[in-house]
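Please treat every number below as a calculation from the coordinates, not as lab data. All values reported here derive from a predicted model rather than from experimental measurement. Cβ atoms are built from the backbone, for glycine too; each structure is taken alone.
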Structure 1
Amino acid sequence: MSFKTDFHIHSWHSDGTMGPVAIVDRYVEADYNLIAITDHEVLGDIEEAAELAESKNIRLIQGIELSTMHNGTELHILGYYFDTENEELLDELARLAKIRRERNKKILETLRNMGYDINDTDLKDRKSQKYIGKPNFARALVKKGYIGNVKEAFEEGKFLEAPEIKAIPQEKLTTEHAIGLIKNAGGIAVLAHPCKIKNLGERNSKEFQKNFQVLVKELKDMGLKGIECVYPEHSPEEEFFFINTAAKFHMHITEGSDFHGDK
């Protein structure tokens, strides 16, 4: 009997479309044993979902995903098993939320200046929603008929990837600081979807592999404990390489789907 895990799931507390309870129901039906909700820079309430999970013999843990920068390269860091009431972590998340709100105002204004008539209401999937991320803007563009699907919003040079949008400054934590926040809260930091990392060379090339291992060594020195080796966009060759790299550096191997919902 296999032990099924998914350590990378987004709920409607960030930019997913499903609530934590609905997520548990979905994963129970799929016979999972252990899952983690890893919303973007948000610790949403999962207490009810955790109680449901316990009654259904599936374990749910609170995680998080932090967007970071390291030497000009964007890296996403996943955190698990940390103290969700850690003051340092909560203060930093509150600061990031304030910055995100201000940036979202600029993105909305820029989109309107580009001719896309969307407003605050269009960005929300539910009344009590607090977090707004780029996928919410993408879904708003779909709802208003400007594009046919969310993927179109992220085409190079268009919509959310247009020069006007990309010119809006975006503050990110340094990778070292993000790993430190998770570590200081007693948690485990894991590098998310390594296949998406840019500036290391062509994917699956010898150059990428060499540069990736140099990067992992640097991150391990900062306190990184794992690599998301099993990911839907990884080819079998990439998965094999990432697993071998994790083993080489004595790191945890995790699996994540980056699930955001059914729409």
Structure 2
Amino acid sequence: MDHIQEELDSSFLNMTRVALITGGAKGIGAAIAYELAKEGHDIIVNYLTSEIKAKELQEKIVKDFGVRCMTYRCDVSKEDEVEKMIADIEKEMGGVDILINNAAIDLSNLFHLKTADDFRRTFDVNVIGAYNCAKSVYRHMLEKEYGRIINISSTNGVNTYYPMCIDYDASKAALNSLTHDLAFEMGPYVHVNAIIPGFIGTESELDGYDEEFLKEETDKIMIKRYGDPKEVAYLVAFLVSDKADFINNAIIRIDGGQMGSVY
């Protein structure tokens, strides 16, 4: 009987899940969506402004892997919009089993030009957005006695960088704290972890930077290169798999050994 129960438990852990990736139309979010689809999960690509990229990703995922994939426009900082999104997903796909809180903004500007409104908007998206989504999917996860939530944070939340990123840095530190609180609140069935990427070579990260700046940044990394979004996606795929079932309430760096980066 024990081996039968073990097989049932294993099949439960490995079955197809429904994964919602916020800010999933491009960059790290798109890489995560594609990798989780590759693993056989059904995908919801959330976006706010990048509709064309979201639709293109949807078509690619369906073509390459044949899983269910839908796109959904929603401002995660708006509680009512998030609740509607989750309700619509439940009707269409049966509920969210895996939540990747990736949506984020960075309103970089010179310190003396920043405003309180910049701080509010950054926290609204980066922190309250993650809270809104986690709260909205929790009921379904609790009913299923299964759930995985991964917050995509940043090494900016544990290091001192530039005053021009002060609101972004503070929001990522808050997201790390939120991760711990959610893990305590949602255990034992829902695992909540955070990933803190370092310098990842997304289009938005590389756009506008000159070669001198890129060299300065990569010189801070022990392996002397910036990361690929796929490498973050590989880590996410592992954390939502049954192989990572004993990992919970963790903040995991993926930064190539960025000097001065600690957690």
Structure 3
Amino acid sequence: MTKTKRANALMYVVLIIVSLISVFPLYWMLISATNKSIDVSRGTMLPGTAFFDNLKALFAAQPVQTAMFNSFKYAIILTICALIICSLAGYGFEIYHDKGKDTVMSILLLAMMVPFVATLVPLFRMFSAAKLLNTTIAFILPTISTPFLIMMFRQSARSFPHDIIEAARIDGLNEVQIFFRMFIPTMRSTYAAAMTITFMNAWNNYLWPKVMMTEDGTITMPMLVANLTEGYVTDYGVLMLAVLICSLPTVIIFFLLQKSFAEGITGAVK
């Protein structure tokens, strides 16, 4: 065996080991969802027969339908609003470029260094004073525009041909028509990547909804999973099933858009 073949063999062995380690938590979650709590505690590695019992117990203990509906509603609305606002901002920062916009963009990027927990109390007091507790607006407004997404769309706008914009203006299109008819279709991969990131962040958001959503009818899936860990006894089979149900939407969306996600992150334009 040559030196190159040995190196390739070692590389594949390392990659296989790393892949197995990465997949193991997902496998453990799937297996645990089919076992009783006592079997999960014992570390059973084989599928069980308690899946439907766990499912029945989960739906009896928690409002799963309400949590799923709320999570989808909040995540979809936030994703749509964030894509429109952040793409408009990123497009404007790059296409209508000047030094003042560079200063504003630098301030936005500095804001990324401020942890959300540092603004949690002021935000809560503001929304409470505005009587917006337990509302969809309260969920989406703090993250409806993020510096990361604006920067992402700005970087993509740099690869957007300016000659197309000039040609469109000569043909009589206004700035809004250029954005919606030409920029958005050209940047499909960027929008797919931004949609994946935003939806996953909105779906998995726990701290802010836990603070703002105090009524039973506003519960989300992460809050539901957290409720299962409260109390003196935790049913780990039911808990793992709830985690599995909570994880499925983000896993499906990522796998459906993984190609566009990779292209959008690398700034590819088609």
Quiz item: Any idea which of 1, 2, 3 comes out highest on Kirkwood radius over Cα pairs in Å?
Solution: 3
Exercise. Assign the value -15000, calculated as helix-only ellipticity at 222 nm (-39500 (n - 2.57) for each DSSP H run of 4 or more, over all residues; to 500), to the correct structure from 1, 2, 3.
Key: 2
Self-check item: Identity of the structure behind 19 (criterion: relative contact order in percent (Cα under 8 Å, 6 or more apart), calculated), options 1, 2, 3
Solution: 2
Quiz item: One of 1, 2, 3 was used to calculate distance in nm of label points 7 Å out along Cα→Cβ at positions 135 and 159, giving 4.0; which?
Solution: 3
